Structure 1
Amino acid sequence: MADVLVERIELRDYRSYERAECTLGPSVTVLHGANGSGKTNLLEALGLACTGRSARTRDERELVRVGTKSAAVMLTTTAAGATNRITVTITPGSQRVTRVNGSRVEQVQALEARPLVCLFIPDRLALVKGAPAGRRAHLDAVVGALWPSRRSDRGSYARALTQRNALVASIRAGRAGRDTLAAWNRELATHAIRLRDGRAEATEVLSAPLASRSLELGLEGDVGLQYRTQSQADDADEFTRELEQYTPRDLERGFSTYGPHRDDLVLRHRGRSLRKYGSQGQQRIALLALLFAERDILAAARGTAPLMLLDDVFSELDRNRRERLLTELSSAGQSVITTTDLADLPASSDAGMVSIEIPSGVTPPAHATAEWAA
């Protein structure tokens, strides 16, 4: 995969922005400004255009500026000497539309014109302390980025699960016979094994770099990652038999109670769950370490470092670790960092860095110098 750089982002009626245009540097870009100036909104928009989803909300009405009907995010990217323009249009109540160079596309994750992304914002602490569903979705995204041929595994399993749930509900209501379940048990098992094994393999690949990155960022003690699954099956036949054992409970409740849709990804510190026992600071550092571990394995597997989007990343780090972090970011790939105070940046980190001030105001403006548009 060729290196993909984001040269420019433009916003129209996105959250607090009426209009914004921002040119990014090829290495580290620092967005600085007061709280509420729109830094996190800009990072979110970058992530949304690259991944097809917001890391902060599922309610698209929150993404559209108050008083307007739609929002747009436009990226200009370059890869292997080619320039591409990605446009995402968000209209609440309608399907989100993504276009590349004017042509509509359906699968943003498969686009060669967009970079891989690792995003750290305070909302993403839900990956550590939130519900398992968010961790499963995140892990599935990592699997798809590592091994593009497995990108469809999550969707294939979800479709089979929906069909089996519908059949279970029909059997429970007396509209279908129990013997009709066998075929869907086998179908679900086939996709379940592939989904589970991809998650388990990604977890194993992440474990060593996570431990190393955690220590570098100041989280003393062993940090581990565990993919917790119900199934012990080695293949689809064994998984089918496991499903059959849970069929009476499924029919009692009216839905499938067993499978990788009930699994979890657990972050541990010194053998204890970070979700249950970790402090806010420990959880933040562990999340940051996880994202850097993902950066490491994606760079090794795909030949290019992901775009790092880091919001308020310095608050839990001392000056030495801030300097180490910026040195690491400058060594490979493209990064965008936010801070309220440039004094947080080590003096030795200025070389090759682009600094962009976002002034405060009712409508945040938008470019590094004269191109800010109110």
Structure 2
Amino acid sequence: MKTIRRLIYGEVFSAVLFVTLAFLALFSFFDLVDQLPAIGRPGLGEAYKIPQALSYVALLIPSHLYELLPITVLIGTIFVMTRLAQSSEFTILRTSGLGPWRALRTLLVTGVVFVVVTFVIGDYLAPWADRTAQLLKARYQGNISVGQTGAWLKEKQTFGQFAVNVASLAPDGSLQGVRIFEFDNQGFLVSLSKAQTALIQDDAWLLSLAERTEFKPKIEGKTPPQASQDPSKLERQTLTTLRWPTTISAEMVGAAVLRPDRMATLDLFYYIGHLNANNQSAERYEIEFWKKVFYPLSCLVMVVLALPFAYLHFRSSGISGYVFGGVMAGISFFFLNNVMGYIGELQHWQPWLTAALPGMIYSLISLTAFTWLVLRR
């Protein structure tokens, strides 16, 4: 059995690698075509040229790899199973003692390997590469921003709460156009701090060229908003540097500016806790968090879905149709996984159910196919 397992492992891994490289080449070509209009266009500094475009496309590969792995695992495993069935090799393996459950266990081991690889890429390599790619592009084409007003964050502290506005994210990772609104526990505006740039440290932000305006509290029967309209009740300071203690980390700012599905699982967990602590909606990020948890496990579903193809009988020219069916099944899973997130957010479903539903549907299909085509034949 060790020889049989080694044969199946080698065939599946080589087929998945071949399919993955083919898809990555196709996606990278589309990415490069998408960058062609920006090549040679003058930016804030140097012109965006072909070497920078190639670097940007290369940094997008880990994100594509993370998204494609379950699909390529399905296509590659279907190709191996159908080829073994067509050449009658799988029939020989069955007569050598490879029963349905043993075949299933063998494929599940390969699926576990792909689960680990998918998790490592999606949780460590892809977030770093995507952030580096966005900062590289911002270096030549301008800062990263969200809409016309930038990103907004909120934080509660012991003696008040803060609303923070970040206009854009600079290529070096610093923050541009920072505004910090401080409110007391009654909701009245206490101070406003503005800075051209800010650096995020471990437990504070370091604001450069900051302008701080403090609004005096209730005086002579006037409420704070009325007092703020009185020039004599304002105090303005211009500071070279201003340190603002906060728990808002660089990852949280990146989540507000960049795509949340590119964050690591632990960073998403911390950001969700930050949003809940400040009474902000975290449903979108909770869905993305559970997607990060369940998405690598879909590799197990795909290898189970591919196993029944080994028990079918093929003509010499029939293998291509089944491989095409595997391609369509993989693409349908990819679209269902993306669409389900939007549907769950609109319908306010449980985040874990929204993220797990595509895998549950395909698990049911794969187990049904395994029971009908393998165990009952």
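All of the numbers you see were taken from the coordinates with simple rules; none came from a lab. Everything quoted here is computed from the prediction, not taken from an experiment. Cβ atoms are built from the backbone, for glycine too; each structure is taken alone.
Numbers at a glance
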{"quantity": "Given 167 for volume of the Cα convex hull per residue in Å³, calculated: source structure among 1, 2", "calculated": "2"}
{"quantity": "Identity of the structure behind 29 (criterion: percent of Cα pairs over 23 Å apart, for residues 164-243 alone, calculated), options 1, 2", "calculated": "2"}
{"quantity": "Test item: helix-only ellipticity at 222 nm (-39500 (n - 2.57) for each DSSP H run of 4 or more, over all residues; to 500) calculated as -13000, pick one of 1, 2", "calculated": "1"}
{"quantity": "Value 0.75, calculated as FRET efficiency 1/(1 + (r/R0)^6) of positions 76 and 268 (r between Cβ atoms, R0 = 35 Å, to 0.05), assigned to which of 1, 2", "calculated": "2"}
{"quantity": "Structures 1, 2, by distance in nm of label points 7 Å out along Cα→Cβ at positions 140 and 212: label with the highest value", "calculated": "2"}
{"quantity": "Among 1, 2, structure where distance in nm of label points 7 Å out along Cα→Cβ at positions 92 and 340 as derived comes to 2.8", "calculated": "1"}
{"quantity": "Computed 27 for relative contact order in percent (Cα under 8 Å, 6 or more apart) - originating structure among 1, 2", "calculated": "1"}
